[in-house]
Structure I
Amino acid sequence: MAELDTSSGGGKHKGGKIRSKKASTRVDLTAMVDLAFLLITFFMYTTTLQKPKAMDLAMPDNSVKTSQLPIAASRSMTILLGSHNKVEWYMGEAGKSAPTVDNYGKDGLRKAIIENAKKVADTHNGDEKLMEVVIKPSDKSTYENLVAVLDEMKITNVQIYAIVKITQMEIDDLKKNSIY
């Protein structure tokens, strides 16, 4: 029988060395694939997935009409959520103290909450947890603004806060300050 020589021996073997045919190497990768899948499943089971970040918020039932609880004006801070990522806040009762227009963040609303909590603590036996915050979102505010204010309540450790409907007098005040 005739053989086909596939070696690259340089032509018709004129003075050259005759090289032996090398067999191709074959590697069985089955064990490596099994090991890879075992490692993948091991790392999937041992890592913790990111836990969802959610804040507990208890909202009253709107179908039941209840009377509103009185809030001491000396301990209350009202936050009005306006448009253009602006917020307006005042201490005490509406119309009796001048509102302050502020922005969100550590130099805006957070700073105001901390300072007002210290003032309330100074006048009420040093307890900063006595301050009550009333949050009033307007029609022009966004959901993101409400979440930002709720985050500030958590960051500043305000224990008592409520989300209440905004009054017409407060809407007029927001319009006066061009944030409605």
Structure II
Amino acid sequence: MKIIEALKKIKYLTTKAADYRQKIALYSADMDFDQPPFPDMKGKVSELIQGHSDIIKEICNLKHRVQKTNCLHELAIELNNVSVKKSIYEWIQRRRELCALELSAWNGLTDKGLSDKQYQQTTGAVGLIKMRRYYDPAEKAKKVDQLKYEPVAIDAALEMANCTVELLEG
């Protein structure tokens, strides 16, 4: 089974479990003047509870196998003409939040609206106050461009991995 198949099965089973919970709530009690829809209502409710439990176990098993696969399978992604190798799990984390955090740090490098200014001294002489920048604007621009592209590259590689990587056994 491929990762994508497991993810789709988890989604299906989650919907199926919700249906079971709805039926459990519907059939768990009634009034004695109601006509029960099943001859053995207690047995039916027990059957639904057991079915739901089985579905939950299967979801847990599949999620465990997906996480195990994601942690143990390494994936190389080409970034800035360099092949970077990380586990699928690490790439997912990088895509979900870490790229944005790093981009935010690089975007924090600003001139803060400062610029060189002239001032007049008490003696009448004109002086110049210069703004100091503690970073290279060209390096910042290059890094920001790279970090804006990185999520796209990660998405493409993860989509391919989801379709091609076999799920590990539990």
Structure III
Amino acid sequence: MEKKYKTGKDPKTGLLRIIALKDFYKVREGDKGGLIEKEENLSQEGDCWVYEDARVYGDAKVSGNAQVYDNAEVYGNAVVEGSAKVYENACVRGFARICGNAKVYGWAIISDNAIISDNAEVCEGAEVWDDVKVFENAKICGNAEVVGKASIGGNTEVEY
């Protein structure tokens, strides 16, 4: 397998800054990406990428065609995969999983064992944790907090 990026130590954070070794998706050879703690955080396969000052660390993984950018953080054992996007200062942590075409953005926090999948969105400061599943075209936004064992799907919108 041909590597798509290399790393260099970032003196400000102690994390590794990724640097593209080839063109793919919207990334060009030589582009500097975001920060990871170790190569296991970002797959060398697919079009996944960590942009700008976004950070992925701990045992978190980004794979497939997933994108993490705009100062977002993914850490713990969290997984961002498929064509999912995490951006605009969003935080994904714990054992949370963001997959499919899901989007997490706007200071949203996803943690514990929460799963955001399909075309679901969590945004604008919303918090989702515990064993919550948000799927299909559901949208959680505003300052809404969804906890426990809730399942929210269909075209449901939750806003506070």
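A few notes on this one:
- Which entry (I, II, III) yields the derived value 0 for helix-only ellipticity at 222 nm (-39500 (n - 2.57) for each DSSP H run of 4 or more, over all residues; to 500): III
- Structure from which 18 was derived, relative contact order in percent (Cα under 8 Å, 6 or more apart), options I, II, III: I
- Taking distance in nm of label points 7 Å out along Cα→Cβ at positions 83 and 115 as the criterion, the top-ranked structure out of I, II, III is II, with the highest value.
Readers should treat all values here as calculations from the given coordinates under stated rules, not as data from a laboratory. Here the structure is a predicted model, which means the values were calculated and not measured. Cβ atoms are built from the backbone, for glycine too; each structure is taken alone.
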